[in-house]
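The structures come next, written out as structure tokens.
None of the figures in this text is laboratory data; all of them are computed from the coordinates on show. Keep in mind the model is a prediction, meaning the values are calculated, not measured. Cβ atoms are built from the backbone, for glycine too; each structure is taken alone.
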Structure P
């Protein structure tokens, strides 16, 4: 899509980029950093079970859901270290 826009601009005699296109590209990068689902988190159920020494069960899912909500709300970074530290408090 971006290549099409660039080609359209160049074909019409304009420069290949503009401030709007640059801003749009920056927004795309930011959006791609945000998780869309629990599977996008930098940790998974195996990490939780290993760190907390618990067996598979609903508690693992509850912790993952809580971590995901905090990441989506911007309260927590989607980084393994931050997630593991927060996970300990959710146990």
Structure Q
């Protein structure tokens, strides 16, 4: 919480400029929000890392075994999801 308050103070001029440009309600500080710890368990790490790529293989299938940082660990390989930020994907369960 202290870090959030420090960052808000450091960015106050820029935040004020955004509010002036986009309207008072365009940027709202959530000063009463509490931090949330989210853990993503990894059920199993792959024995051999196979990198999956949507450019080479537009359809990827597999069971999600875990999330480690920006990587989705599937039983069929690993996807660096950050690399495909602008892509539109469909997930079926």
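Here are some notes:
- Answer label among P, Q for the case where distance in nm of label points 7 Å out along Cα→Cβ at positions 13 and 69, calculated from the coordinates, equals 5.8: P
- At a computed 19 (relative contact order in percent (Cα under 8 Å, 6 or more apart)), which of P, Q: Q
- At a computed 2, 13, 20, 15, 9, 7, 7, 8, 7, 6, 4, 2, 0 (P(r) over Cα pairs in 5 Å bins from 0, in percent), which of P, Q: P
- If helix-only ellipticity at 222 nm (-39500 (n - 2.57) for each DSSP H run of 4 or more, over all residues; to 500) is computed and equals -6500, the structure in P, Q: Q
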